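Dropping the structures in below, format is structure tokens.
Read the figures in this text as sums done on the coordinates, not as results from a lab. Just so we're clear, the structure is a prediction, and the values are computed from it rather than from any experiment. Cβ atoms are built from the backbone, for glycine too; each structure is taken alone.
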Structure 1
Amino acid sequence: MPEYPIEPFRIKTVEPIRLPPREEREALLRESGYNLFKIPAEKVFVDLLTDSGTGAMSQEQWSALMLGDESYASARSWFRFEKAVKEFTGMDHVIPVHQGRGGERIIASVLLKPGDTVVSNTLFDTTRANIEAVGAQGIDIPCPESEDIESDYPFKGNIDLERLEDLLAKSPRPRMLVLTLTNNTGGGQPASPENVAEAARMAGEKGVLVMLDICRIAENAYLVKERHPGYANKSVSDIVREMISHADLVSMSAKKDAIANIGGFIATRDENLAQAFRSQLILWEGFPTYGGMPGRDMDAIAQGLKEGINEEYLSYRVGQVRYLAESLRGIGYPVIWPPGGHAVYIEAGQALSHIPKPEFPGQALAVELYREGAVRTVEIGSLMFGKHARHEFVRLAIPRRVYTKAHLDWVVETAGRVYERRGDLRGYRITYEPPHLRHFLCRMEPVQ
């Protein structure tokens with residue numbers, strides 16, 4: 001039996017949840033156009049759609065909200081936030097944003113132009129969308145080891161250094177290198193410190209800017225500590241700072257490892273870059289000492305950045321993901337191995353091999369998990385990424401400090417019932433899609 005970690009906290013406040021009857025779930029799927037983003041949250045029993053902004057804040061974070069200074073400019077909350085970000089990153093200049101994609105939009109508008117290329121271990125959906133929105137192109141070059149989802153290779157979030165060398169030798173060179181830590185699209189897998197350092201060195205020698213997407217860097221650092229013998233005695237905080245030291249700039253959605261409901265930041269050592277970012281910030285987000293966030297949220301993030309690198313918490317966090325991954329693997333599902341830091345990824349293209357890629361096997365499995373047990377997950381495959389999809393994943397992202405073993409056992413039981421009749425599942429076709437990020441708003445219908 002998989003081992004479940006003991007929670008390093010007590011539950012002080014609870015929120016009721018309800019399991020809707022099956023006929024109600026069927027009706028909701030039809031009404032939503034089989035798009036799980038459109039299912040009302042109150043109609044979801046266990047919500048594993050995302051870990052972004054869905055965590056449970058601590059008593060210290062709730063207390064910090066009461067300290068919020070809502071002055072328009074240079075509030076006390078800003079200075080507490082700025083200090084916490086500088087301590088977390090080791091960088092001198094902090095630009096607050098309302099969430100990660102706000103930072104991505106600013107970075108893309110300042111640093112990229114039509115025809116530029118951005119190379120990455122794997123870009124996530126909003127990062128790629130903001131790059132493409134200014135006419136640039138994203139190129140994913142994950143390491144070859146990531147293709148084998150069942151192997152025990154510990155750092156499948158790495159970038160392919162040989163392919164990076166080839167791209168850097170071409171003209172024109174990429175404008176920017178973006179390393180996503182952990183590699184969310186690639187299965188929540190960590191990158192190794194050596195891989196980050198070498199990729200950054202190679203890019204820097206060619207004058208290519210290096211950016212880290214650090215929204216889950218604490219989880220990446222903890223997995224490094226677990227899996228890399230040379231880092232077993234280093235603190236998570238030190239590993240985080242070491243990895244960031246190789247970057248020219250970082251972007252963070254505070255809705256992940258900072259365990260906040262909203263917010264984020266850009267940080268850099270380059271004063272000229274910071275000034276350019278601030279100029280765009282004022283146009284789109286707000287004054288440079290709040291960036292679209294209330295003071296109370298900046299205070300919650302400042303506290304959350306400290307809690308997110310606590311190693312007892314991270315042991316529990318990673319242990320929860322491992323428990324769910326081992327349980328689903330025991331049923332027979334092909335899952336990315338070893339488990340990552342925030343989610344379990346099922347390869348639906350293998351689990352539902354009778355459904356062709358154009359009929360979205362990942363969406364078929366995600367819909368069925370809701371139909372069977374009101375468990376909401378998300379497709380990370382051809383629906384989300386189109387031609388860029390390398391796998392047909394269904395991601396089960398675990399919100400931080402929210403669910404217990406009983407909730408995850410319900411997910412496993414639901415998935416088990418679906419697995420038993422997996423051969424009966426059908427694919428889906430799109431009946432409406434918007435021009436960008438179609439998975440958020442599209443409508444679908446079952447293939448007859």
Structure 2
Amino acid sequence: MKIFFILLFSGSALFLKSQNKDSIQLRKIYDYYLTQSKTYSNLEFLTTKIGGRLSGSPQADQAVAWAMKAMYAAGADTVIFQPCMVAHWVRGKREKCSISSSKLKLEKELKCIALGSSVATPPGGIKAKVIEVKSFEELEKLGEKEIKGKIVFYNVFFNQAHIRPGTAYGETVKYRGKGASYAAKYGALASIVRSMSSVADDEPHTGNMNYDTTLSKNKIAAIAISYLGADLLSESLKQDKDLTVMVTTDCVTYTNVLSYNVIGQINGSEKKNEYLTAGGHLDSWDNGQGAHDDGAGVVQCMEMLAMFKALGIKPKHSIRAVAFMNEENGLAGGTAYGKFAEENKEKHLAALETDAGGYTPRGFGIDTLKGLYNTVSKWGKLFEPYLIEKITKGGGGADLIGIAKLGVPCMGFEPDNQRYFDIHHTAQDTFDKINKRELNLGAAAIGGLFYLLDQYYQR
């Protein structure tokens with residue numbers, strides 16, 4: 001019994017010593033990010049000098065070249081250009097949508113934006129009566145008799161009862177994604193969605209859509225209108241069901257083009273061929289600057305390389321910061337990353353994506369695979385002084401789709417995203433919406449997590 005207590009005391013002492021050492025190191029990491037980090041200035045250059053970076057665009061090419069230079073400047077031992085074929089969709093001339101009602105003496109242009117991957121309308125646009133629905137089930141009940149020759153308007157709100165706005169987004173985004181094909185199935189001429197947002201403003205939100213040829217081989221134009229525009233259209237329809245809407249788009253989809261993921265790597269000192277990956281997506285929509293979505297994620301992960309170098313930390317495993325390409329309209333970059341790892345028989349210990357904005361950090365979502373959650377959840381006390389409030393089960397990100405298929409446990413960085421969908425996919429996602437301190441605190445949380453993973457996570 002005496003021996004048991006001696007061993008127990010010795011084990012506890014070692015654990016406390018380790019926790020104290022890690023606590024001191026985390027403080028140094030946070031000090032670095034809050035006083036020396038180039039996260040904010042890097043994001044300023046990416047967003048204001050390059051701007052919106054839709055896959056296939058000249059700006060996306062510029063961003064790839066910039067990312068290579070920035071990775072080396074951050075201290076990468078090597079930078080890898082990982083090829084992927086990406087969609088090349090061009091918006092064309094500014095979209096137009098207008099409402100017309102002689103009964104209401106109403107002629108009004110609505111703020112609108114074409115959805116990514118949408119086809120163009122005929123040159124003169126499409127003018128037709130409108131049928132409003134709130135679900136695919138309602139659309140199906142109306143059928144071809146009521147829908148053919150009309151424009152379908154999906155008037156679906158965010159459910160405000162959800163604590164996390166991302167949950168509401170997940171419920172409504174299907175109308176953006178497949179709404180046009182469901183409408184075309186019943187003979188609709190075009191599709192309109194209420195913007196995926198809960199803020200009552202006049203800013204339309206874009207985002208990708210897909211044509212499902214199993215529903216309809218006919219491809220019709222798809223646009224989003226602003227929250228206030230959707231309110232006006234819905235209220236007007238209650239008073240005049242025969243009003244008309246004119247929709248004009250000028251979109252073109254070209255042949256896929258070559259682009260790249262950009263991977264900055266610090267080589268491991270002990271296990272060079274085992275990898276810890278953190279990434280965000282380099283591409284963004286063309287209507288804004290892609291500051292929160294997802295320039296913030298890219299520069300946060302990139303700065304992790306600089307932090308290891310600046311503090312003289314030699315990681316045991318190879319650390320990768322990845323700027324993924326084509327998250328917004330294809331996920332080609334995430335797929336290519338997984339394929340590259342499989343073909344090269346790389347051993348990936350864990351991977352994280354940050355793609356929820358550069359807001360105040362709240363925590364991490366951690367995969368339960370291969371003991372990752374059990375390991376990370378023990379570090380909650382270490383992060384408490386930095387206001388990291390939750391380490392929850394379940395994590396990942398869209399760009400981790402390829403690596404997750406290989407059985408790699410994944411993580412997601414979770415900032416406070418109550419405001420994220422206010423500007424998500426809009427012209428308002430610009431650098432001036434970024435708070436420097438929030439951005440750096442998020443980067444520090446990611447850097448701190450990866451320091452601990454490198455020290456202690458094994459599988």
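Given 0.85 as the derived value for FRET efficiency 1/(1 + (r/R0)^6) of positions 267 and 411 (r between Cβ atoms, R0 = 30 Å, to 0.05), which of the supplied structures 1, 2 does it correspond to? Checking each candidate, the match is 2. Looking across 1, 2, the calculation of mean projected area of the Cα convex hull in nm² that yields 20.5 traces back to 1.
Can you tell which of 1, 2 yields 16.6 when mean count of other Cβ atoms within 10 Å over residues 75-82 is derived from it? For mean count of other Cβ atoms within 10 Å over residues 75-82, the value 16.6 is produced by structure 2.
With distance in nm of label points 7 Å out along Cα→Cβ at positions 275 and 427 computed per structure, which member of 1, 2 shows the largest figure? Walk me through the numbers on the way to the answer.
Working: 1: 5.5; 2: 4.0.
Ranking 1, 2 on distance in nm of label points 7 Å out along Cα→Cβ at positions 275 and 427, first place is 1.
One of 1, 2 was used to compute FRET efficiency 1/(1 + (r/R0)^6) of positions 51 and 107 (r between Cβ atoms, R0 = 35 Å, to 0.05), and the result was 0.55. Which label is that? Let's see the in-between values first.
Working: 1: 0.95; 2: 0.55.
Among 1, 2, the structure yielding 0.55 for FRET efficiency 1/(1 + (r/R0)^6) of positions 51 and 107 (r between Cβ atoms, R0 = 35 Å, to 0.05) is 2.
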